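These notes open a run of structures that come right after.
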Structure I
């Protein structure tokens, strides 16, 4: 499991108990601009960023 995936899982687990920390973690994932020489690693990071963006939107929706 990549670092980004671990951070995403941590943020997902904090949504109900600590939404501010979850928001911070989602934003950290989105801010990551690391370039990977391996296309598969790059694709996994982009997938995790997409999930973070969707989850952040849901968090904002639920928190109004």
Structure II
């Protein structure tokens, strides 16, 4: 599932917000921390997680612009 919202302002800068619900099935154990002593996520299991992002772009006509 994904939900997004975007808006452009009068000065032509823009902002975008996105929320995603993700699912992944691990066939093998996986250690995302990759540090000694950490406990891996068990394999042969499905995992659901959320991802939220925001993006802003300033007016591209300006001498100095920001995007990210």
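None of the figures in this text is laboratory data; all of them are computed from the coordinates on show. Fair warning: this is a prediction, and the values are worked out from it, not measured in the lab. Cβ atoms are built from the backbone, for glycine too; each structure is taken alone.
Hey, Rg and Dmax of the Cα atoms in Å derived from one of I, II reads 19.0, 53; which structure? Source structure: II.
I have 3.8 for distance in nm of label points 7 Å out along Cα→Cβ at positions 39 and 55, calculated from one of the structures I, II. Which structure is it? Please list the in-between numbers first.
Numbers: I: 2.7; II: 3.8.
The value was obtained from structure II.
Of the structures labelled I, II, which one yields 0 when helix-only ellipticity at 222 nm (-39500 (n - 2.57) for each DSSP H run of 4 or more, over all residues; to 500) is computed from its coordinates? Only one of I, II returns 0 for helix-only ellipticity at 222 nm (-39500 (n - 2.57) for each DSSP H run of 4 or more, over all residues; to 500), namely II. For the set I, II, ranking by distance in nm of label points 7 Å out along Cα→Cβ at positions 15 and 47 places II highest. When relative contact order in percent (Cα under 8 Å, 6 or more apart) is calculated for each of the structures I, II, the largest result comes from I.
Suppose distance in nm of label points 7 Å out along Cα→Cβ at positions 7 and 23 works out to 1.8; of I, II, which structure was it derived from?
Details: I: 1.8; II: 3.3.
It must be structure I, since only it matches.
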